[in-house]
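Every number here is computed from the coordinates shown, using simple stated rules; none is lab data. All of these numbers come straight from a predicted model, not from anything done at the bench.
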Structure P
Amino acid sequence: MKRAFITVLIFVAAWRHPQGASASPAAPAPLRIVVLGDSLALGTGANDPANGLTFRIYRALAAARPGSEITSFAIGGTRASDVRRLEVESLDPHATDLVLLIAGGNDVIRRTPPAAFARDYQGLLAAIRARVPRATLVAFGVPDVARSPLFSDSRVKTEALSRADDDAVRRAAAANGAAFVDLFAYTYHEPESQAFFSSDDFHPSDAGYARLAAFALPVVMRALRNSR
């Protein structure tokens, strides 16, 4: 079976939305957004990281909240346990309003047993919640990795693992007061489209990330409203 090669990359960025005229006193406060996770969180496959999932969400939020910032500590190739070990300590308890967590796809690729993944992910969310208890937390589920052409020879098993891990993310999110973006449901039911994938046949293209962001943004915005 051909396996996806995911470059381990640490991408840390802080963007500030340009401000025009002075904001009115009633304008929503800027957000300090932090991204944790894997290559999907990084936007790998996009022509530019700014076209990835989390930066598309950032731009939409910053349009309503000028001055918002985004910082990404995502590392390509990480499993849930790696995110907890390598990224969570980077969270600043005093400068984090919203955490976007995107992890789990690599656990499917590396065949982490579902029970072990469920424990790892629960521990990851609990660690994030303990470090930034006041932040709004959004957990992105696991996409249907089997939709990638790279897994055509193991589609049934890959789909089953993706579904099980996505369910584990859902349960952990509920247990830790996090919003849940059901990436498995979205990718499983989306019509087959080669345009969704980048040239590596694994990560989304610019068009694929645009579709994922449009699906996820309402969940993120609702989570922010509910956290007031």
Structure Q
Amino acid sequence: MIECKNIVKSYKAGDTETVVLKGVSFNIEKGEFIAIIGPSGSGKSTLMHILGALDKATSGEYLLGGKNMSQLSEDELADIRKNKIGFVFQSFNLLSRATALRNVMLPLVYAGMAREEREAKAREALKNSGLDEKYYDHRSNQLSGGQMQRVAIARALVNDPSIILADEPTGNLDTKTGEIVLSTFQELNEKKGHTIILITHEHDVAEHADRIIFVRDGLIVEDAKNPRKIIAGTLNYAD
């Protein structure tokens, strides 16, 4: 599904060039649950933006479903973000005065879907995210952090994306609520077949994934399918 070949990303400020990613290569298969982990400044957030088609690599190739992202127009990239990738962010990014149902329906409104159909799809997405139906008509500012994150997950699911990209999705949640949200991701992966890419600096969060890609100083220093062994091992996961 995803192929990254020698991805380099640099930024220029005047005469100064900062290289954030220094030749990153890996593949992600359909249906995997992956955690990309690393300390602050490691390059994981930059990598997330490239994977989410929010930014382009300076050099190298990023292929999604066989398409080279660097060769696509902004309109084509926008279509991919809308239809193939569901985003879940730490800060939820919900409209505070809109109901849970309305927040989830919004991507379908922009897609021009008929009201009846978009409401049915939004309700299905909320159900799959695990939000109790009694909260569908609550405004998001009336919901708890965990409930808001479930609404955000439902919004990410509503267009039936092949990939869910979650950036520090438990960062604003207490431990118990965070575990519930992570269990939702696991269920979506195991029962619905969604490919989950989780960006985090928290070791206990990364342990929920089936595979860890550990980034440090713009390089992949570990890529393995035994998260607990990696985290408990000799690598220094300093934040």
Structure R
Amino acid sequence: MSIDTPNPADMRINYDKDQLDEADLASTPLAQFTKWLNDAVAVGKDELIEPNAMVIAVRSQDDVISTRSVLLKGIDARGLTFYTNYGSTKSNAIEQNPQVSVTFPWYPLHRQVNIVGTATKVSREESAAYFDTRPHGSKLGAIVSAQSAEIDSREVLETRMAELQGQYPEGSEVPLPDAWGGYLITVETIEFWQGRRSRLHDRLRFVRSGNSHDISDATAWKVIRLSP
């Protein structure tokens, strides 16, 4: 039985949800991101299931670029924080080249946030504090998975998980794995993209204007408008 392939060239929508004027922009990147994140959460899980999901792009020492989705788990004046296995493909790339780019694709709102910055490991204490908030199964999963490593079958994971469930029953303390923790993305630029009709989108970008990376400090940033 043949399957008809949809034609991507025929897939079009009008971007008409909102507009983004300089007068409406918050004075700091942190305040503007917080406002838009709240808007994304308000859409509801039926339309936007993980508003904290971001696509991260990394470049390895061999000049190989790769992307994947990760979850934002913290944002403050320092930047954005996410957590992962330190032995993963993306972590190895970050160790070789800490420059990263992330995109929050908030499609139902016809919005994107695009960020360029530098990723560095957070402290062991900060990683442990977040790890303690994770569901029990997720803690065990962080131990089970040597992320990005080749395995023979899914049974390898299931067997190891069963072993750990016996070793650390529900309610017991699960230790933070040595190869697991967080990264802080220190921001260089952060662009707020609002879709508009006729593809004449609004693109307002905060660009660092001094030595500070503090995204809560209005004096550390200037705003430029980019052509769509």
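Numbers at a glance
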item	result
If helix-only ellipticity at 222 nm (-39500 (n - 2.57) for each DSSP H run of 4 or more, over all residues; to 500) is computed and equals -7000, the structure in P, Q, R	R
With Cα extents along the principal axes in Å derived as 57, 35, 29, matching label from P, Q, R	P
Parent structure of the calculated result 19, 11, 10, given that semi-axes √(5λ) of the Cα gyration tensor in Å, for residues 57-104 alone is the read-out and P, Q, R the choices	R
Label whose coordinates, when semi-axes √(5λ) of the Cα gyration tensor in Å, for residues 169-208 alone is calculated, return 27, 11, 7 (choices P, Q, R)	P
